[in-house]
1. Between structures I, II, where is distance in nm of label points 7 Å out along Cα→Cβ at positions 115 and 131 highest?
2. Could you figure out which one of I, II the value -15000 for helix-only ellipticity at 222 nm (-39500 (n - 2.57) for each DSSP H run of 4 or more, over all residues; to 500) was computed from?
3. Once relative contact order in percent (Cα under 8 Å, 6 or more apart) is calculated for every structure in I, II, which label goes with the largest value?
4. Determine which structure produced the value 164 for volume of the Cα convex hull per residue in Å³, calculated from the coordinates; the candidates are I, II.
Structure I
Amino acid sequence: MIMATYTKINEPVNRAKLLPYLQSVVSKKNYLTKDDLENIAEELHLPIADVFGTASFYSFLETERELGKFVIRVCQTIVCDMHGKDEIVESMEQCLGIKLGETTSDKKFSLLTTNCLGFCHKGPAMLINDDVYTELTPEKVRAIIKDYKLNK
């Protein structure tokens, strides 16, 4: 009986809007605050638990901390690992002066790992925001990071 008062008639329509709302906030500031989640839940007439559950399910919707302007996600699958992922990460850590899971003090870069990016045949691979980079080498990574530092 409690669920009857809890569920809105238009909940399926609003639930369909949830992921685009979450993505919109993340595209503007790279993470979701508790206030963001509460506001979205209120606007869509959805339970906060559902909104938080959805946001925390997807690895590209950050709910733990603010990320930098450029979020670097290095593929951590076994295929990329076998093709030198650790060397790539080490090279990026040196270039950026941070470790995996950290953000630079100027909030320009965050360095994370992620599950498969779908480029196993061209590994190791990474994303910087929405840009895909494949067949990485330490030299190639240093050039990419330098370009982002200077031109973005």
Structure II
Amino acid sequence: MASPEPSTEDVFEAIHTVMHLYRSGQYRDGPHGLTHMEGKVLGFFARQPGATQKDLADHSGRDKGQLARLIGSLKERGLLDAATDDADRRSVRLRLTAEGRGALKTLQRQARRLSDLAVADMSAPERQQLVTLLLRVRANLEGTR
């Protein structure tokens, strides 16, 4: 007997489960007990050294209070460094510390390992088909905005 056709909800439950397993694997036993959002913040300041909290808020669309708490916690743990802008003393520029760069590199290594593991038994054409299908799902969702 053939298995029933998956519902649209089944598709998104599978996507959600895969991403949950990926993120929990990436952050499990990771440096400094970082959360996914803290990893995203470190990644932003790695790509935009000297950016401000406002720059991060504009980029992410996240609540400024939530970001202030995240940044404060990362500074307390020695992962982010803050310096007052010479041109505008009200503005604080943020950069990763050496320890922050190391933590981010560890997260990136774990992400590559999990990515390789996740698709290890897929051929290149299967991976391409999966990417194509996911991009179509994304385009469908972006078209609803």
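No value in this document is a laboratory result; all are computed from the given coordinates. None of these values were measured; they are calculated from a predicted model. Cβ atoms are built from the backbone, for glycine too; each structure is taken alone.
1. I
2. Going label by label, the one that fits is I.
3. Sorting by relative contact order in percent (Cα under 8 Å, 6 or more apart) in descending order puts II first.
4. It must be structure II, since only it matches.
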